[in-house]
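What follows is a set of structures for review.
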Structure I
């Protein structure tokens with residue numbers, strides 16, 4: 001049993017180092033997860049570039065999929081898992097005891113112990129991120145068992161698919177006959193297409209740049225009825241044309257950093273429609289015409305991450321074998337090539353355009 005664990009550490013914007021840490025000593029109430037793969041998403045890119053970097057050195061990676069390597073007796077009983085089980089790990093480590101947690105709002109926990117991928121390495125035992133050989137499972141961690149028979153490249157998509165489920169269905173309210181506009185054709189936008197169609201949406205429209213044609217093609221394969229190339233067409237005009245001037249029931253604004261799509265989202269929603277905002281802008285401010293929101297009776301919803309019900313539903317969809325989401329995976333890279341993995345997703349790397357990228361410490 002190795003006494004050290006290799007992990008990627010971000011020390012500054014665009015600065016990653018491969019370091020070794022002492023292997024955590026596991027007691028009765030915690031555990032150790034051997035990482036099979038960690039998915040890379042747009043927020044990892046923004047963290048790498050510095051937009052979401054908080055100034056303290058961290059082990060990044062908030063989409064860890066792995067095998068239980070060690071687990072204490074109390075932790076095994078609480079989580080219902082054993083050594084050798086595959087689990088998907090949630091980002092947050094809430095306290096489970098405060099009023100917010102007791103009310104089922106654990107994402108609002110003011111006493112959370114850590115956030116995987118964002119907690120500084122100064123907080124022991126340092127291994128809080130998924131871009132490592134092993135990740136520490138604190139007593140408050142939330143794990144979801146997932147079938148070991150699934151290919152790892154498919155199983156590691158639990159997080160983007162769960163985001164699609166939560167944002168399109170749980171927060172957006174997509175259902176039978178719904179019309180849905182998805183602004184942004186990244187992993188979560190494509191996952192939202194799958195989720196909305198599975199919920200019964202009649203019309204799904206997806207936007208992207210001309211450079212995103214490979215993603216828009218996937219959107220159509222996943223069930224999107226229409227795609228809009230935003231640097232060649234007027235998004236709002238095209239949406240109104242497709243909906244007979246009414247606008248759509250639900251808009252998901254998922255574009256990273258861009259401010260213009262927020263206005264497009266509001267203008268594309270029907271009277272009484274719902275707009276889900278999930279695309280982080282790196283702290284940049286955008287103006288919202290509140291008179292327009294009022295007069296159109298719009299509901300604006302902020303989508304903060306993913307919660308347990310969405311993870312559970314996404315995993316059931318993956319295990320069913322009926323989703324085409326595996327077509328979204330384009331690159332698997334070893335831990336030593338983490339920076340290249342992030343740059344690929346950012347569109348900065350050579351070769352095949354990336355859609356879904358994951359880092360596999362065992363490669």
Structure II
């Protein structure tokens with residue numbers, strides 16, 4: 001007897017420890033305690049994937065009980081009935097909302113109750129109907145959403161195809177006009193005071209010749225020189241190059257006026273330096289000139305191939321008051337350029353312009 005006594009004590013102690021552990025686990029699992037419970041019934045009109053007997057019941061996020069029974073309804077295959085036991089006094093009423101919630105990393109399902117507008121303690125058994133979508137898991141909800149998206153895409157396949165084609169055309173147009181868009185953005189930045197500071201432009205002027213050989217022949221009659229005609233490329237104040245290039249030394253360069261306007265002004269000044277008393281005028285309303293000297297600009301640029309040269313060329317026509325052509329001629333002058341910079345270029349243009357203006361004046365006075 002004395003030998004067996006310690007084993008009996010040890011065995012009793014182990015059983016007591018096991019019972020205490022089970023009791024502790026039960027107490028943790030049933031945080032609402034072992035007090036009085038109220039039983040309610042919940043109807044789910046759809047699957048309740050993963051829901052088990054013993055799963056928690058939450059009311060506004062607080063655990064108030066657990067599921068005690070789950071069963072299927074034979075004559076309603078889509079319906080699942082659940083019995084829940086919650087702490088007496090939990091305000092479960094007919095307007096209490098029921099759904100499923102998924103907790104933890106593994107998404108363990110629990111029944112989630114949400115209080116309605118009715119107040120007060122409820123001890124009466126209620127039959128609650130869960131939201132039809134309550135049993136949807138995250139995967140099922142995502143699958144249903146994708147099915148709806150697929151249906152919308154199928155119904156609108158042709159409009160979407162047309163829209164994508166239009167976007168492709170639009171993006172191709174943007175790619176072709178990148179330079180223009182960059183210019184627009186730069187202009188907006190300048191208007192709003194943003195962007196990098198722009199270097200100020202330096203204006204350069206042509207010099208009208210004033211040294212003419214003698215004897216000088218007087219200009220007969222009154223001549224008018226309209227603004228010369230030119231292609232759009234020449235309607236600019238920039239220095240033009242052939243072949244076209246963007247020389248950084250000429251980024252801040254500009255002529256004092258557009259090429260046609262500049263040539264008109266300097267040709268009139270050249271005639272004035274030759275014979276101020278009979279110099280041509282600009283066409284003025286009410287002034288009837290005897291003749292018109294019409295200029296069409298052909299070239300006004302720097303040629304870089306095969307060598308650096310300045311080229312000025314235009315055609316001239318003298319038209320009488322009656323509209324008849326008196327005379328016509330093409331004028332062309334070039335000047336070699338030793339160094340490609342604004343000052344050297346302007347000096348070369350002055351040399352070429354002095355010769356071509358002198359030829360024009362001599363020819364005009366001979367024809368009149």
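FYI, it's all coordinate maths here, none of it is from the lab. None of these values were measured; they are calculated from a predicted model. Cβ atoms are built from the backbone, for glycine too; each structure is taken alone.
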Checklist line | FRET efficiency 1/(1 + (r/R0)^6) of positions 182 and 214 (r between Cβ atoms, R0 = 41 Å, to 0.05) from the coordinates reads 0.15; which among I, II | finding: II
Next item on the list: Kindly point out which one of I, II the value 9.9 was derived from, the read-out being mean count of other Cβ atoms within 10 Å over residues 70-77.
Entry: II
Notebook entry, point to check: To which of I, II does the computed value 0.97 (Rg/Rh (Cα atoms, Kirkwood Rh), for residues 246-309 alone) belong?
Noted result: I
Next item on the list: Kindly point out which one of I, II the value 157, 58, 39 was derived from, the read-out being Cα extents along the principal axes in Å.
Entry: II
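Work out the source of -11000 here, i.e. which of I, II gives that when helix-only ellipticity at 222 nm (-39500 (n - 2.57) for each DSSP H run of 4 or more, over all residues; to 500) is computed.
The correct label is II.
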Checklist line | Which of I, II yields 0.95 [FRET efficiency 1/(1 + (r/R0)^6) of positions 254 and 334 (r between Cβ atoms, R0 = 35 Å, to 0.05), calculated] | finding: II
Item checked: Given 0.20 for FRET efficiency 1/(1 + (r/R0)^6) of positions 174 and 230 (r between Cβ atoms, R0 = 25 Å, to 0.05), calculated: source structure among I, II -> II
Check: Which structure, out of I, II, was relative contact order in percent (Cα under 8 Å, 6 or more apart) calculated from, if the result is 17?
Finding: I
